[in-house]
Structure I
Amino acid sequence: MKKFFLGILLGICLPFVTGYLFVVSGGMSVATKGKPFPMERFLARKAQHAAYDPEAGKPSPLLADEPNLLAGARIYRGQCAVCHGELSQPVSAIAKGMFPKPPQLLPPKKGVTDDLVGETYWKVKNGIRLTGMPGFSDSLSDSEMWQVSLLLLDADKLPPSVLQALRAGTASMK
């Protein structure tokens, strides 16, 4: 009976000890160029959905009108563009060096236009751990986070004035 319990204890502890030794011996890549582990993407997506799905259907308290979209463009240029890209521009050097790669959110890429605005707002507000995506709840107001979320929701159908504002940001950065 003693050997039975010893076997169970060993069976429980061995995977944890093996995992610990794998990590401390340098077996786990922490470089941005490292390949993800087989289940890493799957588990990360499951954890993200569990966190933001309850709030994803939350509607924006702001209208997706021109003043709010223009404000969203200003916020995007100042806070998001370095990682998530400028309008019709190549990926930045910062974005190329990140892991996981940040999605390019403006045309010609699809971005998050098919996500619910509440999901995008949650990501802007809270960030996503271990991705480089910061949470902006301490640096942007709720209105500003909704404005940039509305901009990204409508990124494929923005009015000319908003597209011009996004391009003006690109021109001033050259």
Structure II
Amino acid sequence: MLVAILGSGRIWTTRVNRHSAAHFNTTGILASGKFRHRSYIYGYVRVDECTGFHPESAHRSLHRVYDCEPLGVWQGKRKLFLRKLLPKGTSPERYLVRISSIDIGWIARHNVWLCEAGEVVSFSEGNGQQESLVLLPAFGWLCGEKKTLYLDPDGRHPGIAELRRLEHA
């Protein structure tokens, strides 16, 4: 699966072994001045240092496309493994998007809030806040109490897409 990165969760961790490091990203909410795990659905995105990725410069990965394994479950946790950074201009099949209740209002997660082709990687909730990492196809949608947004890809630049407000007729 080819995934363009449009956003990341607020929590980064790194695991180092003798040969390399792996970086993990997930969602969190602000509690006592720090972003903390408050997982309703726990999942993470993994990217290895050998791809050239470093969390302190995560912004360099925005709009870049990675070759990934499909979203899977390992030891009860959802995982998305970004295996290899692909050349600029590669067209993605999905987009990794971070969305929060600040962006669209409260997400009624027990209702339909995500298009059928969308997949939740991670979802945190607490202290009146929500944050989610989701995989969306082009033109996929998600909805909160204030807005419904859809993902509009840039036809000229394959890794770029923008969440736009869906106007109701």
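Computed from the coordinates by the stated procedures, all read-outs in this text should not be read as laboratory data. Remember, it's a predicted structure, so these values are computed and weren't measured experimentally. Cβ atoms are built from the backbone, for glycine too; each structure is taken alone.
Hey, helix-only ellipticity at 222 nm (-39500 (n - 2.57) for each DSSP H run of 4 or more, over all residues; to 500) derived from one of I, II reads -16500; which structure? That value comes from structure I. Name the one structure among I, II that Rg and Dmax of the Cα atoms in Å, for residues 45-108 alone of 13.7, 39 was derived from. Going label by label, the one that fits is II. As an exercise: mean count of other Cβ atoms within 10 Å over residues 21-28, calculated from one structure in I, II, equals 9.6. Which structure is it? Computing mean count of other Cβ atoms within 10 Å over residues 21-28 on every structure in I, II gives 9.6 only for I. Can you say which of I, II returns 55, 43, 28 when Cα extents along the principal axes in Å is computed? Working through the options, I get structure II. Upon calculation of FRET efficiency 1/(1 + (r/R0)^6) of positions 125 and 141 (r between Cβ atoms, R0 = 25 Å, to 0.05) from the atomic coordinates, which of the structures I, II produces 1.00? This figure was derived from I.
I, II: which one has distance in nm of label points 7 Å out along Cα→Cβ at positions 61 and 101, as calculated, at 2.7? Label of the originating structure: II.
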